[in-house]
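Alright, structures below, take your time with them.
Nothing in this text is a laboratory measurement; each read-out follows from the coordinates by a stated rule. Just so you know, these numbers come straight off a predicted model, no measurement behind them. Cβ atoms are built from the backbone, for glycine too; each structure is taken alone.
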Structure P
Amino acid sequence: MKKAEIVEAKKPLKISEAPVPKPPKDGAVVKLLYSGICHSDIHQIDNGFDVGSRFTCLTDNPNYQFPIVPGHEMAGVVHSLGENAKTCDLKIGDRVAVFPWIGCGKCGYCDNGYSQFCKEKHHTMGFGAVPGGYSNYTVVIHHQFLVKVPASIPLSVATMLPCSGLTTYNAVTTALPAIKKATAFKGKASMLIIGAGGLGLWALQLAKNILPKTTNVVVADLSDSKLINAKERGADGTVAWDPSKSEEDLIKATAKLGNEIGYDAIIDFVNTRVTSTRAFECLNTDGLQVCVGLFGGSANFPLPVLTLSEKGVKGVYVGRLQQLKDLIALVSTNKLTPPPLIYYKLEDINSALDLLRVGKINGRGIIKHEGANDDA
C-alpha cells in the first residue's frame, strides 16, 4: 500500500510503500477511497498545540511514535475482515466511514460511548499510535467502529463526516437547547457561526436542518469569498470581519444582525482570544457560546458579566460513535450541500497542507485515492 508518513515533526511528509495489512481478529482492513485533510493534521506536523499559557508537544506522550500516518477522516470499502468479524453485519465491498476516536474499550468513558474522552487513546487513528487515513489502506481494530454508508451519500462526502461533520453536528446539537429556550421565550432565536471554512459551512447546513425554522443564522469570516459560499448555502446574514475596522465597530456590526442586538447561541470554529472575546460580547443573556476551534490562545471574559448574564461557555470536541450514526442517517435523508470539495492526490499532500495552513483552501481538502470516483 502507499502511505504518507511524518518521519520527523515539522518535516514534510514522506510517501512510502508497504504491504497491504492483515485484519485484526475483531476488526477489518478498509481500502480507502477518500481521506479528509483536517487542520488538526497540521498540529501533527508542528508537534503540538498552543493551549493558551504554553505550547504542548505531542511527543511528550509516550504513545506518540514516529513514523506517523496522519488522517482521521476516512471512507472506503471493506477489503478484508478478521476471523471474529466475519459474523458481524459487514461484508467485503461494503461502503463504510471509519470512526477514528477509539479508546481503550475498558474505562467508563468507553463503556458509555464517549471514547473520544478516553485517557488511554492507544487506538485513536491518525494521532501517533495507530496509522490513519493518509494511506490507501487502513486497519480498524474492531468492526464496531465502521459505519455503513447508504448509497445516497457519496463517499467523498462520507469521508468528512467522522470529524468535520461529526464535530459540527455535536456543536449544533449542543447549542440546540439554548436556541429552543430562546424560541419558547421570545418567539424566535439567532445563531452566529464564526468561520465559513469547511466546518462552518457544515454547521450552517446542519443548523438549517436541525434548529427551529424561525432561527436566524448569521456567518462571520474574514474572507468575502467564503462568505459568498455561506450565503449560497442559506445563511440569513453574513458579516465580514475586516481587520482594518475597530473592535467596537465590528462587534456592533455583528451584533445588530442577531435578535435583540445579539445571539442566543454562537459557535466559534476559529476560537482565538480575539474571536472568543468578540463572541462573548455578541452573546445574549442566557445564551451559549460553543468553542470548537483549536487555533490557540486564551479567553478574556469579564467575570461579573458572566455571572449576572448567566451566559454559558462550553467546549465541543468531535463526537460520539452514536452521533456519527445519527449524522449519517440525517445526511442520507436530507439534501445537504457539503462544503466545496478540492481534491488532491496523496503525492500532493504536502502542498495541500501548506495551502490549508494559510487558509487558502476555500472549502474542504480531500485526498482522492486510486480507484476513487466522485459517485463512489
Structure Q
Amino acid sequence: MEDEEFCDFDSESLSFEKDRHIYYLEMMYRGLPAPYQGQETIRLTLAYFVISGLDIFGALDRIDKEAVINWVLSLQAHPKDDRIFENGQFYGFHGSRSSQFQSDNDRAAQLNGSHLASTYCALAILKTVGYDLSQIDSEVLLKSMRTLQQPNGCFMPIHTGGETDLRFVFCAAAICSMLKNWSGMDREKAKEFIRNCQSYDGGFGLLPGAESHGGATYCAVASLKLMGFLGEDSLSGKASSDVINVPLLLDWSVQKQAFEDGGFRGRANKATDTCYAFWVGGTLRIVQADKFINEEALRGFLLTCQYKLDPGSPLLCQYGGFSKFPRMLPDIYHSYYGFCAFSMLREPGLNPLCVELGISAISAIGL
C-alpha cells in the first residue's frame, strides 16, 4: 500500500486497537495470505504466534481448540521401528505437514525432519489451549533431543546439517521446562556455553565471540532462568548470578533503548524495531530491571508501528497488527511481539506474560 494511506503516526493521538488486533489474528487463523506461502515449512511457528497472541487478548474462544490440538499432535514424529536412536533422529514435531513426508530418492527431504523450534512452538500451543502435556511421549522426545546437544553444550535444531547457536539452547530449555523433565539436556554444559557467549559489552552473541544481539541475549537470559541458574538476591530483589555478568548485561540492555524515538534496537547503531521491545525489554523484565525502561517513550514508538489506515481513506480496514518499522504493513511475527510488549507494559485488557517462556502467564501456570 502507498504511504498516503497511513495516518501521520502522531502517537499521542493513537490508542491501542485491541479489537482490530484480535480481528487480525482471527484472519491469520482462518487462512494465511499468499505472501506466507514461502514459509510453509514453519507453519507451526506461525500458528504459535497466532494462537498465543489470541491468548494474550483472552480471545481463545475464537478458535476450535480441539481442532488445533489434533492438528499439532499430527505433526509429531514417531519412531518406525525399535532402532529408534541408531540414526540420531530427533523425535519432536515437524514444522508443517509438508516436512513430515520423506522420500528415499530425495536427500533434501530426508534431512527435513522434526525441529527443535517447531517442537517448542508445538508444546507452547498445546499448553496454551489446555492440553495435558503429560500425554506426550516425552521419554522418546527428550532422549532423542539429548543427542542434539553438542560437546560444547550448544544444540543443533535437527539431527543433521543444522546450525548450532543460542536459539536452540533456549528451545531445548523451554521444552524441558514445559515437559517438567530435564533429562533432555545437560544443563551444566548448556550453562557453560551461554557463559561463553557473553561479550565484552555485556550482551550475548549467538555464538562465542559473535556480536551482541537482542534476540541472542534474550535466549541466553531466558534459558538461564528456566534452567534455574538465574536466582534472586533476597535483599535487593534483583536478579543475581555468578554465571554471567549481570551489571554489564543491564548496561548493554538499557543502552538499546533509543533516545530518538523510544524504541529498542537489537544491535548498536541499528534502527529501532518492534520485536526488540520484547527481546530486550523482556530480558530486562527477567532480571527484574524493567524499571529502567522509559515505558512512555516505548509505548509511543510501538503505537507508530501499529497498523491503522487514515480515517479518510476510501479503503475499508478492520484489522490491526504491528509492523517492523513505522509506515509498513503488519506481519505475524512483529504483531505477536508487539502484543507481548504491550502485555509487559500492562495494557488494560491483556493477560500478563510469562516472559521466559514466551506464552501467557495463565498458560504457564503449573510449570
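Taking distance in nm of label points 7 Å out along Cα→Cβ at positions 114 and 154 as the criterion, the top structure among P, Q is P, with the largest value. Each of P, Q could give semi-axes √(5λ) of the Cα gyration tensor in Å, but the derived value 35, 22, 20 comes from P. Looking at mean count of other Cβ atoms within 10 Å over residues 162-169 over structures P, Q, structure P comes out largest. Structures P, Q were compared on FRET efficiency 1/(1 + (r/R0)^6) of positions 26 and 274 (r between Cβ atoms, R0 = 35 Å, to 0.05), and the highest value belongs to Q. Which structure, out of P, Q, was helix-only ellipticity at 222 nm (-39500 (n - 2.57) for each DSSP H run of 4 or more, over all residues; to 500) derived from, given a value of -12000? That value comes from structure Q. With FRET efficiency 1/(1 + (r/R0)^6) of positions 322 and 354 (r between Cβ atoms, R0 = 41 Å, to 0.05) computed over the structures P, Q, the top value is the one for Q, the highest of the group.
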